[in-house]
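Just so it is clear, none of the values below were taken in a lab; they were calculated from the coordinates. What you see is a predicted model; the values in this text were computed from it and never measured. Cβ atoms are built from the backbone, for glycine too; each structure is taken alone.
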Structure 1
Amino acid sequence: MKKPPNFRAPDLPIPPEEFAAAYPGGFTIRDEANALTAFAFRNGPLENLHAGKASPLTNDPTLSRFTDAEMKELMINASTKLAELLTLRERDRSQYLRVLQHYGVMYCRTWNR
């Protein structure tokens, strides 16, 4: 496996009022899971499959939506991205949390908590 990139924590912390609005009651395990999920799947092969026009064929549950090769690419990409974050968690837990909290504010604010 290739070496994961060095993540930099954001230069500026999330302002306290923005943090409180995004995470009432604090940053929970569910918030962490949401941010990990977004990190694993956003801006990767899934975005490419999602792009384009809708097709009436996707409404037919008897038809496959992804090829086996596409599914394999999705899972390998997600696993690689999760490994990068888990490596960061082992190396620097506070930086890991800052990265996830920023990612969560950017992409997960409307998700179920």
Structure 2
Amino acid sequence: MKIFYRDCVKSFVLEAANGDRLELYKGKEYITSPIEDGMVTVFTKYWVKIPANIFEGEREKPKQSLYEKPPLGLKPKSIADEERHDEVCQAIIRYIEAKKPIPKEWLKEYHERIEK
């Protein structure tokens, strides 16, 4: 299904019989379907067909704000490796303190990490 990013040009409220409310706000960008018979489906918590004339613009990509944070990325591998090494060490210490046998996989991983 093709989607579009559209700017809401006037606030809009739609209330269902069960009391659920769809509120669209002027100036906010929304994801919609293509226009069909003067209507678009707005993809929010509710997927609702509403008049297309409350929107203007039709973009295939969202607007990028200078102040918008990018999505959360990936932790650098070096940091993840350090954290994993610490986790292995802490787990081994907990097992030693509890007088439990240390799993061979942990010891193998610990030795592989200290040899690097």
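Values computed for the structure shown
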quantity	calculated
Test item: relative contact order in percent (Cα under 8 Å, 6 or more apart) calculated as 20, pick one of 1, 2	2
Origin of the value -18000, where helix-only ellipticity at 222 nm (-39500 (n - 2.57) for each DSSP H run of 4 or more, over all residues; to 500) was derived from one of 1, 2	1
At a computed 26.4, 73 (Rg and Dmax of the Cα atoms in Å), which of 1, 2	2
Entry that produces 18.5 once mean count of other Cβ atoms within 10 Å over residues 31-38 is calculated, selected from 1, 2	1
